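Values quoted throughout were computed directly from the atomic coordinates according to the rules given, and no laboratory measurement underlies them. For clarity, every value in this text was computed on a predicted model and none was experimentally measured. Cβ atoms are built from the backbone, for glycine too; each structure is taken alone.
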Structure I
Amino acid sequence: MDIKAILLDFDRTTLQRDQVFISVRNMYAIRKALDKGIYIVPSTGRAENMQPPQIEAEKRIRYYITSGGARVVDHSTGEIIHEEILTPEDSARMCRVFEGRNIYTEIAAGGRIYLEKAVADHLERYPVPSHHVWFIEAGRQIVIDEPSRYFSENGIGIEKVNMYGIPAGLQQQIYDEVEHSGVAHITDPVGENMQFFPQGLDRTRGIRKLLDKLGISMEQVMSIGDSVLDAEAVRASGIGVVVGNAPQWLKDEADFVTAPFDEDGVAIAIEKFILNEG
């Protein structure tokens, strides 16, 4: 099969357990694929400016499918290839779900991460994910006083929202507020950590838009993932690969099950199907 592009999920697929860095073997395989002219395309829930440092440093990786497909960009030029985001008005409404409730919340918009100032001023009190510390320490976040007003007044639409450490007494209420909004959907069960995306978001629409631009068909794609968010791409690709830590139902739908994410599963798949070393 003539594979021309590889779609890579990151967390619990390509990254190590620290969820920041890519193993030497995985990165070597990625670079060898690039040497062969294969497009390496991050396909992830992460915002554009929260991609792993090794990916950002590899300038041959220019196309990013970010925020679960809400934003597809050419990172080298800034061109927006595809967007499925909330309107500024709906963004403001959804910000009121968490605003003023002292919840550590990362708001993705325009490829950047925004934090509410009242929270950002006292991050030591909040459960900042360990794999996001490098991002915060680098000062990449944008701090804003009142998110709802900011997005409305500046005409900015939100791609996704991640909330961490939601108090038990607010979890069901926040879940219901998002699910009943008519414009957003939570992808997690009720709990202390929840994320939501624009309702009806379909990652494969963004994937197909990018592939059309590149003149590539889904049959010429290898997708590698681990979760329900990767399932449609795994099913639709010419070669659908899941790592060994994926749930059994997803393994059953894959063309190939590789090793777990922390055992260089991505490298093994690339070696087998692209480098012909398997």
Structure II
Amino acid sequence: MNDNDIFEFLVFLADQSAKITMKNFRQNLVTTNKNTSNNKIDPVTDADKNAEKLIRELIEEKYPDHSIVGEEFSSKDRDPRYKWYVDPIDGTKSFISGIPLWGTLIGLEIDGRPAFGIIDNPSTKERYIGSTSVSYKIYDGRQSIIRTSEQSNINDLKFGYTTEEMFDDDFTKKVLANVTEVVGMTRTGGDCYFYGLLASGYLDLIIENNLKPFDIIPIVPIIIGAGGFISDWKGLPDYKNGNIIVSNNSRNHHKILDIIEQVR
């Protein structure tokens, strides 16, 4: 199992998943709310479930001993050294609203470290794939190496996050307000699409909260392979506690960590 094998398999998984998701995109979909604890909506569709089911089946067929963690179904615990993370439709709210910024996330963790990942945006036909050593964008049949931007002035950073609902207490709201105040530009609503933009040099900073491991693990190798920095809000490589900072370079990353520390 070498790098090329994994890259080819990730592309294959994304291709097969897209056949299901694109068939259902901008159609009249029946949605179910997974959130029963409060008034917030956490929708899921048959497209989410069917795409994840197919991805799981294909992984199990090729790597029957590997573990799998997905959004819509229970985890499959096998060999802990190899663990796949699957989010069939990251941005289901965008998906059911006809907004083309949703995507499919698939990642492989080896010995507890994110090693390979893909962000597939079928509706825009953009695909980002990487390991911790190199990352690529695939578009219109062409594959090109991607790198994060060289922007070093925090006041000129292009900052993105998905929704203010992620920042749901006084501390996280203050972090968002303080970061927004110092950066040059802020955009929202990007889901996983924003991470591909950062890896390819268009955005400079992403800060998010209340994420799940399958939202983050597939993204980590792509960011690192493109020269970016990614950590939790304490600057640690803990990608499973729900909060994340992604920066174009180390200098900006540490500046953002300083801002967060001042809020604590």
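Tabulated data
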{"read-out": "Comparison of I, II by relative contact order in percent (Cα under 8 Å, 6 or more apart) - largest value held by", "value": "I"}
{"read-out": "Read-out FRET efficiency 1/(1 + (r/R0)^6) of positions 118 and 238 (r between Cβ atoms, R0 = 25 Å, to 0.05), computed value 0.00, structure in I, II", "value": "I"}
{"read-out": "Mean count of other Cβ atoms within 10 Å over residues 126-133 derived as 15.0 - corresponding label from I, II", "value": "I"}
{"read-out": "Comparison of I, II by FRET efficiency 1/(1 + (r/R0)^6) of positions 6 and 190 (r between Cβ atoms, R0 = 35 Å, to 0.05) - largest value held by", "value": "II"}
{"read-out": "Among I, II, which structure scores highest (criterion: distance in nm of label points 7 Å out along Cα→Cβ at positions 22 and 46)", "value": "II"}
{"read-out": "Which entry (I, II) yields the derived value 0.7 for distance in nm of label points 7 Å out along Cα→Cβ at positions 14 and 222", "value": "II"}
